[in-house]
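Take a look at these structures.
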Structure 1
Amino acid sequence: MALRRDTAALVALLRRRARPWAHYADLVEDVGSAVAILEAELSEQHPQLFASDAPPDLDAIAEEIAAWEADGMRLVTVLDPDYPDNLRGVHDRPPLVFIRGSLLPRDSDSVAVVGTRQATPRGIEQAMVIAGALADADFTVVSGMAAGIDAAAHAAALDRGCRTIAVIGTGLRQCYPAAHRSLQERIVAAGAVVSQFWPDQPPTKTTFPLRNATMSGLALATVVVEASQTSGARMQARLALEHGRPVFLLSSLLKHQWARGYAERPGTYVVEDPGEIVERVGALNALDTLVA
């Protein structure tokens with residue numbers, strides 16, 4: 001009951017949009033109670049936080065959370081013991097995530113396979129081979145359910161009957177692109193769809209970069225298959241390095257200036273063969289060096 005009230009208090013704090021979400025993740029974990037933080041902010045009467053609004057109705061929010069759960073969406077916060085361990089280890093972790101499907105302890109052994117929506121046939125083939133090799137080695141394949149490389153990575157894992165996780169840039173009641181509704185349902189059945197956004201959140205230019213940070217945080221490493229200078233996959237490579245997670249770039253990416261620059265950074269590996277990725281991630285994971 002206390003945990004449910006803390007969850008409601010965290011939802012109330014986040015809806016105020018007074019501070020960055022990652023700030024509340026730190027604050028709530030440090031104090032160990034979202035209720036305590038909410039009460040402190042109310043008692044301080046910060047006008048920028050609560051203005052003249054009445055204190056939030058935590059009982060009503062708890063009922064809303066119960067309705068989300070009845071709709072198949074589980075809400076997990078940084079106060080929950082089953083908040084994903086990999087994600088807990090990064091500085092910009094979201095204070096909560098919504099989950100459809102199931103996250104299992106074994107999903108800590110996961111690798112993100114990402115790339116452009118405008119993928120070439122060669123890129124699609126490479127993504128499927130890489131994701132298949134990772135799945136065959138018992139890694140959970142993580143991607144963003146976008147068109148192109150992401151969809152190919154998910155499909156390769158699903159076709160093998162293996163686990164895959166989609167981290168999406170909308171709320172769980174949305175599907176983007178809409179044509180991926182059946183793919184989304186397949187992923188729910190074989191793994192999980194994860195979102196850090198309110199259930200009805202539509203796609204925006206700001207949600208996808210936030211999604212990439214969460215995807216990097218969930219995975220032990222990120223593999224970039226194809227990506228242009230402006231691709232979200234390139235952004236995820238940067239975020240993964242900031243998280244202290246290795247980045248694997250296919251050698252074909254070195255035609256891009258951004259990839260040549262990233263290839264010189266510590267923690268980046270240029271690879272030709274999927275086996276190199278499986279071997280390197282497996283070796284680093286065995287040394288317990290991958291979770292920040």
Structure 2
Amino acid sequence: MVARECLLISRPNSPEMSDLDVIRRAIAEETGQETTESPQAIGGGCINETFRLGNYFVKSNAPDRLDMFEVERLGLDALHTTGTVRVPQPICSGTSPGQAFLVLEFLPLGESRPSSQARLGRQLAELHRTTSEYFGWERDNFIGATRQPNTPTDSWVDFLREQRLGHMLRLAGDCGFSFHGADTLLDHLDRFFEEPPPPSLLHGDLWSGNAGTLEEGDPVIFDPAVYFGDREADLAMTRLFGGFGPSFYQAYQDIWPLPPGHEVRVELYNLYHVLNHAVLFGGSYARQTQAMIESLLGHL
């Protein structure tokens with residue numbers, strides 16, 4: 001499959017064109033190839049509508065969500081440029097009368113296997129060797145449906161305090177949640193670190209649902225929320241919602257061993273994602289957030 005750098009399609013659409021017609025035209029203008037296949041619905045997404053269109057995978061949402069697709073495209077480009085782990089290459093994005101859309105190359109997935117998990121562990125370690133002079137990223141993006149700030153910052157502890165945990169705690173407060181001990185935790189984040197980590201390029205939303213194995217056995221990751229941060233944040237999230245296989249973690253450690261204290265920081269970094277779920281869904285995630293804060297305070 002041939003995929004090129006995504007271009008934003010911004011020309012006016014003819015009133016008589018359907019949403020599907022606009023997507024087909026956008027693909028043709030970007031690739032020079034017509035798509036005549038019928039769309040095939042693909043389940044599994046909880047934020048966007050998704051379907052396959054021949055050799056392409058299409059996401060769609062409300063017209064005002066184009067920015068979410070645009071920053072996803074930029075994130076995929078950033079990951080692809082490293083030449084480490086496979087990602088679906090973006091084709092085009094834009095809006096039609098009724099929706100915003102993002103078109104990616106379609107990658108058929110197969111069954112996961114230990115050798116693929118090990119390969120992903122090695123490739124992720126190499127991805128994390130892509131570094132920056134700052135923490136954050138060139139654009140704010142989204143973690144799920146929640147906006148994620150990425151203002152470049154010199155200090156990881158300051159970035160974690162203000163733009164990750166503090167940001168999500170403020171959103172939770174807007175939803176009516178209050179967590180005992182949260183301010184104390186924010187005030188003492190520096191005590192979880194013996195030395196500052198380097199700013200590594202992260203996938204940013206790396207749970208098991210955002211990784212897969214191609215039919216030939218190569219690993220692939222998708223749906224990123226990229227930024228430069230502590231590489232342990234990516235590793236921590238892999239342990240949420242099912243986790244990855246032992247061969248993945250062993251292979252990563254063989255390439256780039258994690259520093260002392262990483263076991264405790266797993267809970268610190270996953271607090272951000274559980275908080276996000278509390279903002280989006282409430283209920284048990286709010287109770288889990290409180291329990292995690294108390295546990296982390298115990299480590300102080």
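FYI, it's all coordinate maths here, none of it is from the lab. Small disclaimer: the values here were computed from a predicted structure and weren't measured. Cβ atoms are built from the backbone, for glycine too; each structure is taken alone.
Some points to look at:
- Comparison of 1, 2 - label where distance in nm of label points 7 Å out along Cα→Cβ at positions 156 and 196 is highest: 1
- Looking across 1, 2, the calculation of Cα extents along the principal axes in Å that yields 62, 44, 35 traces back to 2.
- Structure from which 4.6 was derived, distance in nm of label points 7 Å out along Cα→Cβ at positions 36 and 140, options 1, 2: 2
- Among 1, 2, which structure scores highest (criterion: distance in nm of label points 7 Å out along Cα→Cβ at positions 92 and 268): 2
- Given -14000 for helix-only ellipticity at 222 nm (-39500 (n - 2.57) for each DSSP H run of 4 or more, over all residues; to 500), calculated: source structure among 1, 2: 1
- semi-axes √(5λ) of the Cα gyration tensor in Å, for residues 116-235 alone from the coordinates reads 20, 17, 13; which among 1, 2: 1
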